[in-house]
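So, here's a batch of structures to check.
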Structure P
Amino acid sequence: MAIGPQRDYSARTVQGRTQAADLDLGLRAHMQKVFGLMGLGTAITGLVAFFTAQSPTLLQAIYETPLRWVVFLAPLGFVLALSFGIQRMRASTAQLVFWAFAGVMGLSLASIFLVYTGQSIVTTFFVSSATFFAMALYGYTTKRDLTGWGSFLFMGLIGLIIASVVNIFVGSTALQFAISAIGVLIFTGLTAYDTQKIKEMYYAGDDAETGGKKAIMGALTLYLDFINLFLMLLRFIGDRR
């Protein structure tokens, strides 16, 4: 009499393990797509910034004309367009918008090659990459719930933005140093928090189209974490020309 239920239990156990394995493989593929998009976006930004900095004609056209305000403000417009309009876009369209955003960010970041030495930019990039991937790995693998970090880091980010705006008018070197140091901590924490959040969003389960949009938004989030971490570290440890 026990043989039937035992077989049924074994079948359910095997089925449960198979579903868990499929979910794990699906999650891994999703995260690989997120980091692949994020990495390619970062590469586009870096290449556009480097080649723009090598062209005096482009630099003059951008930074010595009102076009510089378009270049500085356009990335924010792209972020808002993706954040609030992605539900009305196809995943393929959202991906094109993300590539365009990465390119415009490259134009806006070309100025760092005029302010900092090439060696310090490269060094800071590798330090930022190591820090970013260490924290992303922590966020992906930890069993600890990082939800509590969210509100704390968000409040810190708001404070950082306010302090940065104030320092535009004050011009305090000490405040700039503090902003950079605190910024490094905030974006380091956000990297782990956002990675775990992207992982949890995958578990919600969606169709392929929605899953593609989630991957793009995840890539955008991690891209912003990395770029801001890099810029904060560059201000903190970069050598000025």
Structure Q
Amino acid sequence: MIGVVIPAHNEEACIAACLASVRRAARCEALAGEPVEIVVALDRCSDRTAEIVAAFGVTAVALAVGNVGRARAAGVSTAITRGARWVACTDADTVVPPNWLSEQLAYGCDAFCGTVAVHDWLDYGAAVRRAFLAGQCEADEHPHVHGANLGMSTEMYQRCGGFPPLDAHEDVALVAALVEAGARIARKVVPAVITSARRQARARGGFADYLRALEATSLAPVPVLRAATE
């Protein structure tokens, strides 16, 4: 069985599209009918997120920790308890492609690190888009780590200690632990996922804060260099 873990904090605007895309990926013919268990870790949700998740009939884990590392870990623990041999992680504001799960498994590695794309840039200017693209490595063996596009075998996840209880960059810490444990990691451009360019971050230091930092840098005044005078 394959587990898919999605942490969520007040995601009523996005969670339905995310779950629908994961369901499509779960029906991919290349999976040869292997069951897929979707687990949503509901962390301090006060909107309609839980209601929408229930309507999809997927597994929900209710938390009140305000910590994305703990939320991901709780979701993975539930998926493993239910029999997952492989766990894929994404975010509630992300849409995955139909081959998302099958391609991860096809690489035959212990873990998968994928890339993200942004299609709706909202009110961000062209300079931010250029800065984002300039920092992206669109080639295999890329250095990026995104919790929105990550997968690993249950065996290797447990061997490296799992997601640490961090408020941010828990995905980076996990991949560092995987490297330390000797995991074979497929750092591939395909399959990529589409994530949101929203300004309101759900996790401090996450993707939304990264984009806002790029914007701040792009809007910073450029120093004027004056020629030296005698």
Structure R
Amino acid sequence: MNDIEKWFKKHQGRRIIKQSNYLNIYEKFFSRFRRLKPSVLEIGVCHGGSLELWKDFFGEGSCINGIDINPKCKEAESDQISVFIGDQTDLVFLDQVISDTGSPDIIIDDGGHTMNQQITTFNHLFPKLNNGGIYVCEDLHTSYFSKNYKGGFRRKGTFIEHAKSLVDQIHHHYIDKGTSVIPQFQQDIMSVHFYDSLCVIEKSKCAKPKSITSGELEIEEMKRISALRHPRKWFKSKLHN
């Protein structure tokens, strides 16, 4: 049992509601931040229990901020925890929150779960995330719910489909510039991880990987295959030999 599971089991404070599989995922991705006193922004305060979780997990010196549209959620404020009241699709409001709190290291969208809310919030807040940070979007099963959430299996405009497109954007180095235009901020996506109802997106400024070689012995047939893949390199090697 990991630390978050232990906390969840013994917690007696404000109510917290999460999918059971989230706890291991959070432990996996968030553990490296524990000694860094991170700034965490969670959208969707509800009863305030998850804000207490992040405060306890990341410890003294961390800064925990929540966003909710319900004014009563201000009751969840305490030492190290601040709550901002507003709509997650209100870009002016989001900018004001970032101005007041600084750029976050971790963003968790557990807000309204509609397609517009999830996509609008991600597109606007991901650029505000610190380099090396993590963006999490929860409860993605709503991408498959037509009623109330405007989702549907492989339906365009769902967050699931939007997140799938990020895989192409990780590989923007190889895409013909005349074919696809990748937003500058999405060129900082290092990885996208899908789990049941949850997506984790890691941010890092990534240069195009370089091919590296080690060792001397070669298989002749493989040299010919490599020449087909990299004819320019093969031609240069012949000139030097």
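Where a number appears in this text, it was derived from the coordinates with a stated rule and is not lab data. Everything numeric in this text was worked out from a predicted model, so none of it was measured. Cβ atoms are built from the backbone, for glycine too; each structure is taken alone.
Of structures P, Q, R, which gives 21.5, 87 when Rg and Dmax of the Cα atoms in Å is computed from the coordinates?
Answer for the origin of the read-out: P.
Looking at distance in nm of label points 7 Å out along Cα→Cβ at positions 132 and 148 for structures P, Q, R, the greatest value goes to R. Taking 13 as the value of relative contact order in percent (Cα under 8 Å, 6 or more apart) derived from one of the structures shown (P, Q, R), identify that structure. For relative contact order in percent (Cα under 8 Å, 6 or more apart), the value 13 is produced by structure R. Given a computed value of -0.76, -1.21 for log10 I(q)/I(0) by the Debye sum over Cα atoms at q = 0.16, 0.21 Å⁻¹, for residues 36-163 alone, which structure among P, Q, R does it belong to? For log10 I(q)/I(0) by the Debye sum over Cα atoms at q = 0.16, 0.21 Å⁻¹, for residues 36-163 alone, the value -0.76, -1.21 is produced by structure R.
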